[in-house]
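Following this line, the structures themselves.
Since every read-out is calculated from the coordinates, none of them should be taken as a lab result. Predicted model, so just to flag it, every value in this text is computed and none were measured. Cβ atoms are built from the backbone, for glycine too; each structure is taken alone.
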Structure P
Amino acid sequence: MNDIGQQYVEYPSRKKSFGLLVSALVFVLLGILLTAVGLGEEESAAIAGIGIICTLFFGFCLAYLLLRFIRRTPSLVVDDEGIVDQSSAIGGGRIRWDEMEDLKLYVFMNQAFIGIRLHDPESFLDRQGTWKRLLMKANRRMVDAPVNIAQTAVALPLDELYELLVGRWAAANGYELEEAGLAEEESAAAAPGD
């Protein structure tokens, strides 16, 4: 899987995608219910407002997830040049290996991610559309990486995908795995806690 010169393509898990679709649909229906209840009672504008926001937000999520489910486009493409990230609505697109400063495996709100820090994040953000750039900046304030790949967006276990990415990134930049930090992280993860 880590062979240099070969392209690796990762698709979203159908099972996870279906689960997210059902969840988004439930929240859209909940938003519609809140809106109806809020509009039907006096002085319930706040409930109606929450319902409208819930319906709009999760309606967008539902439309995006349904489109991804039907089209079945790759979440991630790994090749000699770098990656093409389409793992979410704010996927980073083409990111070259030499643009990447660091790759980290982390957990945020009980969700596993691969975070990719860049040498020049502002230049990367300038390449994005306005809406995507705003969402990426907000995301970056929470997790310190402009590019994040969630476990829910890929079928391969995230630790295996992380090893693939670090190996390809290290090889493309002339690093040994120890220099890239993979060996250090693996030994730290295996070491008993203090």
Structure Q
Amino acid sequence: MTVADSLTIFTAICKKMQNNQCIVLETQRLILREMTLDDLDNLLAVLCDPEAMQFYPKPFDRQMVQAWIKRNMQRYTQHGFGLWALVLKQNSKLIGDCGLVLQDVDGVEEVEIGYHVRRDLWGQGLATEAAQACRDYGFNQLGFNKLISLIHPDNIASCRVAQKNGMRLSKKTEWRNKPTCIYTVERSNLPI
């Protein structure tokens, strides 16, 4: 399936709206919807946390989070997917992001499942729940055959999320000037 095909499918699927926001996915506890610039303050609380962002070059500042949101809004238009706002159903609060992102890895275009969850909510299975929904969406709705997650080898919690998402470590590489584990799951390896 091409990115253009996925954009057509996404446009057809993304009809459910809540407060003029496109809801892409729902799980038992979460809503994944398109980000808007109104999400800036809530996402800043996640992406500016030094502990949560310890495997990035640095925690984000307000300008970086704004650019992050705009880049994902552009991805929705160009590719039909990106990182989506992660909203807790019980209180309608944005608690992070999760979604699918095109990445160039060693000269190959891959589709990554990425996720960030507010630190005070770690250990509750929210990243796993969201990542599994994105995996199923990528395979069943967008027609991808393989998905990856790019994780720093010291980020044990994210490695566990990838494993619970049916992924296996397929390769270690240098990506964006840092050591990176590439976790992979293929549609043919899952009983979906």
Structure R
Amino acid sequence: MTGNNAEKKSKEPHVVRVDPYGNGFTDRQGSLRTVTKSFAHRYGILHQAISVFIFDHQQRLLLQQRQHGKYHSADLWSNTCCSHPEPNELPIEAAARRLDEEMGISCDLVEVFTHLYRIEFTPEMKEHEFDHVFFGLSDDRPAIDTAEAQDYRYVSLAELDEDIRLHPECYTYWLREILPKVRGVWGFVKMLTSRGEGG
């Protein structure tokens, strides 16, 4: 029993602790300090995260609907994908990896801004993340990992704004938090989506 518990604990995903400026903490050996994802979410420990926003040439945003079995924010619509860099993994590497794993899409990504937020869903579930936000351009049809997402759709920003106004409970907290910054850099989205066809 003890051995099985230790093995399970060792396989649990770890996240990288950071300060409010996104800087990681290191121990005396120079290794990044990490905590398990469940511990970070239980106690609201600030950690590194990534969010990806993929647009097509029609300036539509690719959304995913989170899988029903997710332990928080299940069934809600969110941006193209979200995750956490693994220890010693660069945020852009994590963004590209998770985009491919969750949505079956590979394309160039660029970090556009960062976003710090904290939300308490329940006393036992808190999100406190320093989020690296990436944009990309692709017209490829998603091939979703059904363990992560149950559906996807493309929406214009105007359509998304209106649906969030009418049905905010259908969307993740962090998507609603980040969207004002997306609107603030819409000129970049227009430049991105004006590129020649390609994925």
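Identify which of structures P, Q, R gives the largest calculated value of percent of Cα pairs over 26 Å apart.
Max of percent of Cα pairs over 26 Å apart: P.
Sticking with this one: Of the structures P, Q, R, report the one carrying the highest value of distance in nm of label points 7 Å out along Cα→Cβ at positions 27 and 155.
Sorting by distance in nm of label points 7 Å out along Cα→Cβ at positions 27 and 155 in descending order puts R first.
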